[in-house]
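Computed from the coordinates by the stated procedures, all read-outs in this text should not be read as laboratory data. What you are looking at is a predicted structure, and each value in this text was computed from that prediction instead of being measured. Cβ atoms are built from the backbone, for glycine too; each structure is taken alone.
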Structure I
Amino acid sequence: MPEFVIQQHQPPHPQHLHWDLMLRTNTVLATWQITEPPENWPKKTINCTKIFDHRLKYLTYQGPLSDNRGHVKIVAAGQYQSLQITENLWQLTLTGDNINGELILQLQNQDQWQMTFSGETK
């Protein structure tokens, strides 16, 4: 099964704190920026933004980012099973160290998505 990671990204400006959900797709990590921490995800609809694909090194990287872009730390990691993936919909089952359940990402317009998560977080 492919891997996923959720990183807390603390940029230089605290008001821009967010979490990056990264899903391995072959040689890159498809990435969504989410303004809510994973413990707030269950049974909630959250708006998120699909951002640029990240390099595979971010599956395990924690620490400072170049060009004074802040720090990242891994808050959850594991594997996912694809239930359905299309251009507009990602329906997955996450099995991880701190998060388990069904995740749905649905395109709203351009790079804006809605995420719902049914499961549990630690």
Structure II
Amino acid sequence: MGYRTTQVAGQVRQEVMDIIQHDLKDPRIGFVSITEVRMSPDLRSARVRVSVLGEPEEQKASLKGLISAKGLIRHELGRRLSNLKYSPEIHFEIDPSIEYSVHISKRLREVLPPEAPADGGS
């Protein structure tokens, strides 16, 4: 990714997160965090990877809510990012990496012996 593409991806990430937190009123959208934004080289489309806290049904519901709000998000982005000629087409997808990390951490805690508390010097 080039410098401009990386810069725009960062701006899009920040603005989309702000829009999700403050402008969307859809009850389906739970606790969502954006893990990555990848812009196409022509800056006309953005793949937004999101992590959603909760059960698989809640994740699907949040993703559906985000997809249904794409038009509003794109419109807001166009208003906020005046340095872009076109407002990018947004494609949301679930990023399972954080959920996977939590799963691995739980598994490790199950199989590893608990650490003994450090003694003051006996």
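Largest in FRET efficiency 1/(1 + (r/R0)^6) of positions 4 and 28 (r between Cβ atoms, R0 = 35 Å, to 0.05) among the labelled structures I, II is structure I.
Ranked by mean count of other Cβ atoms within 10 Å over residues 92-99, structures I, II are topped by I, which has the highest value. log10 I(q)/I(0) by the Debye sum over Cα atoms at q = 0.24, 0.26 Å⁻¹, for residues 36-75 alone computed as -1.05, -1.08: which structure among I, II? The read-out was computed on structure I.
Looking across I, II, the calculation of semi-axes √(5λ) of the Cα gyration tensor in Å that yields 21, 16, 15 traces back to I. Supply the structure label, taken from I, II, corresponding to helix-only ellipticity at 222 nm (-39500 (n - 2.57) for each DSSP H run of 4 or more, over all residues; to 500) with the calculated value 0. The value was obtained from structure I.
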